[in-house]
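Quick heads-up: structures coming right below.
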Structure 1
Amino acid sequence: MKINWQSKLQVILGIPPLYFQLQQEARVTAIRRLNISLPDTLTTLVPGEVEKGETGWAAHPAECPSEEQISLVDGGGITSGTRIYTDGSKTEKGVGAEFCVWSGQNIVHRWLAKLQDYNTVFQAELLALKHATDHATSLPHQPITILVDNQAIVQAAANPRSINATDREICKSLITNKHIHIFCIKAHVGYDGNEEADRLAKEAAESDRDPLSIKTPISFLKSVFKKKMMEDWQSDWEDEDTGRSTFNILPRVSTQPCYWKREEILFFTGHGPFPSYLKRCNLATTANCPCGNTNGTPLQYATECIRTASFHMTKPAQQHELIWFRNVASNKGSRLKIQRLLHHHNDFQELSNNSIISLFHYLQVDMRNFLRPLR
C-alpha cells in the first residue's frame, strides 16, 4: 500500500499510518472476539489459546467475599496458624509461579510451575494464588491465611465482576470457603515466608521443567501484531518515492517521536520558506535565492546565503551532503543554529514584506497628491 504525502510527518511524530493501526486492531478483534483464525504468516495463535474477557458477575451480587476475607493491610506480622505464601517471577530465563504452605516456622508443602516465556508475571502470580486457594480448600476446616505481595492481585481476586477467568474462579472459592483469608504483604522487607516464596518462584522460572500451557495474554497477541505493523510500515517507508530527505535522516520508523522544533522540521524536510520548495509548489516563479544564488535550498541557506552568514556551517562536498544532514540532525548545537537561522530568515521576510507594503502605501499617497492639482 502506498504512503501518502503525510508519510514523513508520521515518521517524525512516531505515529503509524491510520490504516496500519486499524489493521492491527482488526486482527486482534478477529482472534479475541470473533474467534477467527488468521493465516500462519501473521500468527500461529488460534482463538482458543488467547485470553478472552468475561462478562457479568462471577456469582450473585449478594454473595461476594466478605470484608474479613480480603485485606490490603500488611499481613507480615501473622505468624500463627496455617499460612500460604504465593509469588510469581519473570526473568530472562523464563516465567515461574509458586506457593508454599507454612505451619509454625516450617514449610509443610510447596508447589512450583514454569510457564511459557510469553506469559506475564501477573499471570504467574494469579496462577499461584489460584492453586493456593485450591489447596486451601482441601485442608481441614480451619482458618487459613494466604499472603500475596501484590495488591493488584488481591483486589482482582475480590472483584466478582473481573473480566479475567482466573480471578472469577478465585472469587468463587472465597465465597464458598469462608475460612480462607487473603492478606497483602510487603515485599523484600525480611519476612521469611515471602522471601522463600520469592526464591522458589525464581527457581521455578529458571528451571528446566516442562512449562504449563495457560491462555496467551492479550498483551502478547497485541505485541505480535504490532511487530507486524511496524514491519509493514518500514517496508512502505523504504519503498516511498517522496520524503527521501527525511528518510536519509530517519531511515527506521519508530513509535518514539523525533523531538524536532518547527524550524527543524521545515529545514530537514525542505518544506519551508525556501525558493526551491516554493518554486516546486508553484508558489514562486524562480528557485533563485534573493542573494543571487541559483539554488535556494536549505543547504544553501545554511552554508552560503549572505543573508544568513552569522549562522553558517561548513559546506560539505556534494558526495557528503546526506551525511552532513544526518550529522546536523544528531547534533544539538547544530540544530539550535538551524532554529536561529530560520527565525532570522522569517524576521527578514517579515521586514521585507512590511517595507514593500509601506512603499506601496507611500506611492498611493504620493499619486493622490500629484493628481489633486489636476482636478
Structure 2
Amino acid sequence: MSLFQLPRKVFFQRDIIESLGEILRKEGIGKVLFVSDENIYSLWQKRINTALSNLHFDVFTKVFPEPEVQYVEEVSSRFIGKKYDGIVAMGGGSVIDFSKSLAVKLSNPEKNLREVNPFEDLDLNIRLIAIPTTSGTGSDVSFGIVLSDNGAKLALGNYDLVPEIDILDPSLTPVDPKIIVATGIDAFVHSFEAIASNASTVFTDALAERAIETIFENLKNATENEESAKDLMHISATMAGIAFSNSGTASAHALGHSFGATFHVTHGTSVGLFLVPSILFNSQDENTRKKYLRICKILNVQSIEDLVFKIEEFFRSVGQPFHVRELGLSKEIYDSRIDDLVQLAMRDSELAFNPVIAGEEDLKKIFAENY
C-alpha cells in the first residue's frame, strides 16, 4: 500500500517569523519549547522573542551537528514534566532532527530512540513545528531523523515525526554563497533521487520535477542573494523534501554518504558529486530512463547524454565540483580508500530504493571512474 504524507499546514511568506506567535495561538499552542542552535538564535533573538512574547516559552540552543543519542536523552530529562504544547525547531537539519527526537522522549520517556521505526505508533503528545533556515535538507517535511550513536550515523524514521506545521521564511536563510550552493545542490539531488527511487509515485514525481526546474533556474541568482530567487529556492527545497520523504533517495545518497563521512565533505557537495554517475548507472532501467527523458524535456535537452552535459554546466556555474579530483584530494589517497567507500555505501539504507540493483563491483567502478 502506497502512502503520501506531508505536513498539515505549510505557511510561506518572507518575514512570516514576525507572525509566529499569532500562528501558534490560532493553532491552540500556548506553551512551547523553542529549539535552535546558538548561532541561529543569536542572529534572530530579538525577532523570535518579540514574536513569542505573548506565549509561555522556554529556549534551548545547545544543539550541535548530528547530535548524539545519549545527548538527546540527557537533554530530554531536563524538560520532562514541563507539559509543552509544542516544540518549535528553528534551524537546519540537525536542529530539526534533534527536536523530533526530543518530541519522542518527552512523549515516551522510556522509549529507546534507537528502536524508532516506520511501523509503530509513537503516540506523540507534543506538536512539532519546523522553521527551516536552510534551503536543502528537507528535514522540515520529512519523517526521518539522523543522529550519531557512538560515532556511527543512525538513520531513523516514523511518519508521526513529519512536523505538523512547517513555516517557510526565506529572510532567515544564509547569505553565504557556499552554503546556498551546498544546500541547493542537496535539494537538486533529492529531486532526481525521488524520481529514480523504486518507491516513487505520481505525487512524488510531480513535486520533484517542478523542484528540479525551479532550482535549475534560480540557484545561481540565489547565490547573489536575489530575494525572489531565494524565495523560490526555499519553496523548492520543501517540495523536494516532501518528494524524497515519501519515496526515499537512491544511489547518489548511498555513495555521497560514504564519501562525505570518509573525507569529511559537506553533504550537499558529496551527493552532488555522485548524481551524474547515478543517472548513468540507473539509465539502464527502462522506466527510470523514461523518467530522465521527461527531465530532459523540462531542461530543454534531447538525450540523457545531453542532460549530463547540462548538469555539468549547471554545477560549474554555481561552483559545485563535478569530479572528486576538483576537491584537491590526491588520487593515491582516494584510491586507497575505495574498498572502504564501497563497504560503507553497501550498508547505506538508501541503496534499497535504487531502481537498479547495485553490487560491490558496480559501486567500486562508479567510485573509481568519478575521480
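Here, each number is a calculation from the coordinates, and none is a lab measurement. From a predicted model like this one, the values you see are computed outputs, not experimental measurements. Cβ atoms are built from the backbone, for glycine too; each structure is taken alone.
In this comparison of 1, 2, the computed figure 15 for relative contact order in percent (Cα under 8 Å, 6 or more apart) is attributed to 2. When distance in nm of label points 7 Å out along Cα→Cβ at positions 205 and 269 is calculated for each of structures 1, 2, structure 1 comes out greatest.
1, 2: which one has log10 I(q)/I(0) by the Debye sum over Cα atoms at q = 0.10, 0.12, 0.13 Å⁻¹, as calculated, at -0.81, -0.94, -1.02? Derived from 1, not from the others. Of structures 1, 2, the largest value of mean projected area of the Cα convex hull in nm², for residues 261-300 alone belongs to 2. Distance in nm of label points 7 Å out along Cα→Cβ at positions 173 and 197 computed as 1.2: which structure among 1, 2? Considering all the candidates, the number was obtained from 1.
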